[in-house]
Structure P
Amino acid sequence: MKQILSILAIMLLGSCVVKQKGNDGISGKDGGKSQKIKISAQDVKTSMEYLASDELQGRATGSKGIEKAAVFIENFFKENNIKSYFETYRDTFNVGELVGYNVVGVIEGNDPNLKNEFIILGGHYDHIGKGKEVNGDGIANGANDDASGTITAMELGRYFSKSKTNKRSILITLYDAEELGLKGSSHLAKRLKDEDLNVYAMLNFEMVGVPRSSDKSMAYISGYDRSNFAPILNKYADEEIIGFFPKAKDFQLFFRSDNFPFYKAFNIPAQAISTFDFTNFDYYHHVDDEADKMDYEHMANFINKMIVALEGMMNASTKEVILNDE
C-alpha cells in the first residue's frame, strides 16, 4: 500500500509540474502561447492616472506638462530595461518655434538573423492641452486620446523586455506633435529611413481605452484591405480580435494617425489599431476625456491578447504580413 501511495504521489507531483509550466509560459498549448507575464488592470491604471492627470495640463507640444510625460516614459523604460535606441531616449525635432520629443526604446530580438528585422509599435503621447471649459474644467487630459495607446505600447515593451520571447527586434516609439499634424512620427520615420533601418511592419495604437459593443470585434485596424495584418494577428490570437470597421475609410483614419508616415517612408504594412469607433465614447477632444472614464479591465485584456498575437507574428520564420495589391 505504501508503495502504491508513493507512486501516486510521484504521478501527482509530475502532473502539477506540467501544469505549472503551462501557466508561467515555459510551455503550454500550441508550443508557446502561454504568457510569461500578464498585464494587469492596475498596471494600466497606474500609468493612466499620471499621464492623464491635471498635473500634465493636457500634454500640449512644447509645454511643461508634456516634458513631465516624456520623463515618465523614459523612467518607465529604464525601470523595465528597455534600452534607448538613439544616444538618448529622445528624438528631438522642431515645429516652428516649439521643440518636440519622440521617446524611442529598443528591445533586441533573440534570434541572430531575425533580430535585424524591426517591428515598430507606437502611440502618441501628446494631446491638445486646453479644451472648451465644462464645469470649471478646461484641461483636456487626453486619457483615451492617446494616453491609452501610449500605455499599450509601453506595456507591450515591458512584456517583451522581461519575457525576452521576441525573435525580431522591437522599437517602442511614443510620438509628440501628432495633434499638430503627425509631426513627430513624420520626423522619426524619415530619420529611421535615412538610417536604412530594416523595418518589417508597424502598428500604431490609437484610442484603445474603451470597449466596443459585444457584437463587434474587440478592435479594428485602419486601412484593413491594404495588408493581411488583421488575419495574421487573428490567426495567432486564435480568435478575431482585429476586425473591419466600415466607416474607417469614410473618416480617412489610415491617413490621420502616426502609422501613415511609416507607410509613406518604408512602403510596409503600417496601420493603426483602435477600439474607439465613434459610438462608444462621447469625449473626443473634450475636457471629459478623463482617466476615470477608461475601462482598465478592457485595456488589460486587449493588451494581453495583443501579446499573444504579436508574439506569433514577430517570431514566424518568414515575413507573413505583406501589403495587398491595390
Structure Q
Amino acid sequence: MDTYILGIESSCDETAASVVKNGREILSNVINTQIDFHKKYGGVVPEIASRKHIENIDAVIDEALSAANMSLCDIDAIAVTNGPGLVGALLVGVSAAKAIAYAANKPLVPVHHIRGHITANFLAHKELEPPFVCLVASGGHSHIVNVKDYTDFEILGRTRDDAAGEAFDKIARVLGLGYPGGPLVDKLAQEGNPHAIEFPRVKMDKDSLDFSFSGVKTAVINYIHKAEQKGEEINCADVAASFQNAVTDALCEHTIEGAVAACAKTVALAGGVAANSQLREKMTAMCKKHGISVVYPPPVLCTDNAAMIAAAGYYSYLDGERAGLDLNAVPNLPL
C-alpha cells in the first residue's frame, strides 16, 4: 500500500510544503523564498523570517496539496522540521503541523533538518540505499555523517566554528557580491586562479575529521584589508577562487578520509553548498581515485525544501516515530 507524507519546512527563510509518495516520489514541492526580503541586510533577519512564514505557510500548504491533487484525507502523516534552525521560524512550521495533525487526526512525525538534507539524495537517486557517507554542507551545518540505515546516523566530523556556507556568505559580503553568497562566489571563482593565493586549510588533529572555517575566513578578510591599506589592486576573482579552493579541499579531503575509514562504497553530498560546482567536480575526481561513487541532488533539493522533510518523515514514520501535540521547536536539536 502506498504511503503519502505531507512535509512542512520552515527552519530558516524558506516556507515550504510538499507531498511525497513512498519516500521517493515527489508529487509536489512548493517553496516560497524570502531571499529578496533579506538581501538588503546581507543575511537572514530572524524576526522578518518568522513573520513571513506566518504570512505564507497556509497558502504554501494548500498549494502543495492542490499540486499533488490530494486532500488531507489522502495523507497518511504530517512530517515537520522541528530543529535545528531559527527558533521563531521553526515554531511557525511546528505549530501549523500540529494544528493539521490534530484537525485531520493524522500522525505527527518530527524530522531533524540535517536528516532531511541527507534524505534528499533518495529523491534524486531512487536506486540509492544505505549504508553510505554523506557530507552535509550548508549555511548552518558542516557534517560528515555515516548513514548506516534510513534512521541510523553517526556523525564522523563536524565544524567547530563557522559552517562552510556561512563562510561563503561572509566572504561574498566582504567582496561586495551580495546575498546569498554561495552561488555568487562560485560564479566569480570561475573567472579566477584558484592557486593565486594560498589560504589555510585547517586539520584539527591527526584522528579528527572536524572542520574549522573561521581561519580561512579571517585570512581572506585580512588579505583584503591589507591590500586596501597599501592601495594595492585586488583581483576579486582570484580571491574568490582561492578561498573556494581552500574550503572545498577541506570538505573533500575530510569526507574521503571518513568514507575510506567507514569502507563506504558511496559518498553523497547534501545541503546548499552541495550545489557548488567545484565541490562536485573535486569530490567526483577524488572519489574516483578511491573507487567510490558519488551522488548529489539537483540544486532545488540542495537548498531548504519540504520534499526532503517528507521523505525523511516517511522513513521515520515506518520506523514508528511519532510526536504528540506537545512537540516543540528545538533550535540546537542534536542529530
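Just so you know, all these numbers are worked out from the coordinates, no wet-lab data involved. What you are looking at is a predicted structure, and each value in this text was computed from that prediction instead of being measured. Cβ atoms are built from the backbone, for glycine too; each structure is taken alone.
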*Can you say which of P, Q returns -11500 when helix-only ellipticity at 222 nm (-39500 (n - 2.57) for each DSSP H run of 4 or more, over all residues; to 500) is computed?*
P
*asked:* Tell me which structure, out of P, Q, gives 0.75 once FRET efficiency 1/(1 + (r/R0)^6) of positions 117 and 221 (r between Cβ atoms, R0 = 25 Å, to 0.05) is calculated.
replied: P
*Once volume of the Cα convex hull per residue in Å³, for residues 165-212 alone is calculated for every structure in P, Q, which label goes with the largest value?*
P
*For structures P, Q, which has the highest computed value of mean projected area of the Cα convex hull in nm²?*
P
*asked:* If you rank structures P, Q by relative contact order in percent (Cα under 8 Å, 6 or more apart), which sits at the top with the largest value?
replied: Q
*If we compute mean count of other Cβ atoms within 10 Å over residues 69-76 for structures P, Q, which one ends up with the highest value?*
P
